[in-house]
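These are the structures in question, set out in turn.
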Structure P
Amino acid sequence: MDVEYRSPLLGLPDAVGGDGIDAPVPAHYGSFVAEQRVLESGEGFVDLSHRGVVRIEGPDRLGWLHSLTTQHLERLVPGTPTATLILSPQGHVEHAMYGVDDGEVFTAHVEPGRAGALVEWLDRMRFMMRVEVHDVTDEVAVTWRPAARVARAPYSGYTLVPRADLAKYADAAGPACGTWAFEALRIARGEARLGLDTDHRTIPNEAGWVGTAVHLDKGCYRGQETVARVHTLGRPPRRLTLLHLDGSADRLPTRAAQLHHDGRAVGFVGTSARHHELGPIALAMVKRNVGTDAPLEVDGLAANQEVIVDPEIGMHVRPVL
């Protein structure tokens, strides 16, 4: 997809473009608070067509992906949404994929701008396997619908539609809701975005991906030793936490701003949003030696913690909410 991509849904009435990495799609259509309520009611959809899409086909695709990634994929049932990671040899998260297999093709979506690097890495790992990997971002668009969520399946609700049919899809799937509403609900669920709520040192145990995107009962894969050691011995170096921010200031913290406790830096803040019930919230990566009830400060804003990743074993405490 061209780097100058601009969603056709930005032409809908009252559509306002997003910020930063989410600038190519609508942030809201007039009221992100009302849009949150629409999504929570099970209606509407969100345009995420700026996300990258990768197609993996061939008879060896699931066994091959099983050997390379953190998820158990050998016997993945067609139509089952899943999430999986690719780690560095040291266990740091390099790629995060969210996808589904239809019995013949595994199609995954990734953060905007990351499809090319993922395809390049996968191509290098094909060897003699009967698989083909393609960047199909130009052909396929990602949306999210609460009605498509699967019970007790984290990271579900995503739907893939032909990019050429996105406007037609919007007419049928409405009402349209923006990324601000989607992000507020995602942050409240404690679902991290790679590169926004994480950094180059993040391991799965810190971000709550163990048990959701990492299967603990499968064969070897790159970076497994780090994941297994931290899970077995406990206490990952950091933990993803939900921050409840001081709502008296009419602003949100700058992404990647340092998080402080008693004047010392103890982590960084990731994405933030205004939730229609919880108020201003954010996800942050916090050092393990900081108490779960310790008051924090970021960008001049006071913040209280809500645990979403167990500080001892590094597993998400509410992966299906």
Structure Q
Amino acid sequence: MMIDLDHAIQTRFRQAGNILIVCHVRPDGDAIGALLGLGLALQAAGKTVQMVSNDGIPASFRHLPGSDQVKKEPQDGFDLFVTVDCADFKRLGSQFERFRNPDINIDHHITNAQFGELNLIEPQAVATCAILTDHLPRWGLTISPEVAANLATGIITDTLGFRTSNTTPAALRQAALLMETGIDLPELYNRALVRRSYAAAKYWGAGLSSLTTLDGIVYGTLRIADRKNAGYGGNDDADLINIISAIEDHQVGMVFVEQPDSVKISWRALQPEIDVAQVATAFGGGGHKAAAGADIPGKLEEIQPRVLAVTREILKL
């Protein structure tokens, strides 16, 4: 029997008293925007809300309303568990391994494993924040300027400022709707996509100096030592992948980011016919046709040649 998903989600929110919302590890703008946007909307409706990100808030998003409320660990006592922008339960972080599956799973990744009791998955949406922009009013929740600033940031970052091939008229209308609440969209764009710290720029320098090409792939490598030398506080690529994605005459862009016990890999399709999600899925990751990622346990020296070989094999490069 088909259920009215919006009605079912609205009912869960209405009946809940203490709501836990969690996004994926190493969060991007869409994950943080969805976490804060939904969290603030529920708070405004009188709910007690825990907003949790295993890795906290990246520096480039700490200006967003509500960012000071985000915790790295959940507290007991919640009666509704919600995940946002997370395609795989494991990507919530190891501390959630003991948790039951969420009551509500809201996401736009085509590789989402449908691990929630209620799954609102819209792969055609440009961002999870785009889904929330459409659905919050249906759930009786208000899009205030504070909520709108977060949702707009998610849409801006996941479309790279409306530059990705999946940008639609609907996404532009959503941005206009959010802008009508009074938010400063150009400033949010600047903070999310343009402005970077000195440390991030130095970190980029290390990655760009490592650039290598192989059979249509252009890739950079960021080591733990590069982060330390640059003084960069995050454990991500500081959006270096977006710079590599602008390089002409290649099929695929990649970044390998060394972690203490694993390697984080980002893929970008530089041509419309390329589907990098199938490569990420082969390594236990996921994402979209044009943008995907995975986190593979092991050492960089062993993982990098293997991933490059499989990428070439699957994509026939």
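The numbers here are math on the coordinates, done by the rules we state, and not lab data. Given the structure is predicted, the values throughout are model-derived calculations rather than measurements. Cβ atoms are built from the backbone, for glycine too; each structure is taken alone.
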From P, Q, which structure was helix-only ellipticity at 222 nm (-39500 (n - 2.57) for each DSSP H run of 4 or more, over all residues; to 500) = -10500 calculated on?
Q
Out of P, Q, choose the structure whose coordinates give relative contact order in percent (Cα under 8 Å, 6 or more apart) equal to 13 when calculated.
Q
Of the structures labelled P, Q, one was used to calculate log10 I(q)/I(0) by the Debye sum over Cα atoms at q = 0.12, 0.18 Å⁻¹, for residues 39-230 alone, giving -0.71, -1.42. Name it.
Q
Distance in nm of label points 7 Å out along Cα→Cβ at positions 183 and 207 derived as 1.7 - corresponding label from P, Q:
P
Can you tell which of P, Q yields 18.9 when mean count of other Cβ atoms within 10 Å over residues 31-38 is derived from it?
P
Among P, Q, structure where FRET efficiency 1/(1 + (r/R0)^6) of positions 15 and 103 (r between Cβ atoms, R0 = 25 Å, to 0.05) as derived comes to 1.00:
Q
The value 4.4 for distance in nm of label points 7 Å out along Cα→Cβ at positions 23 and 151 was derived from one model only; which of P, Q is it?
P
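With Cα extents along the principal axes in Å, for residues 79-126 alone coming out at 31, 21, 13, pick the structure among P, Q it was computed from.
Derived from the structure labelled Q.
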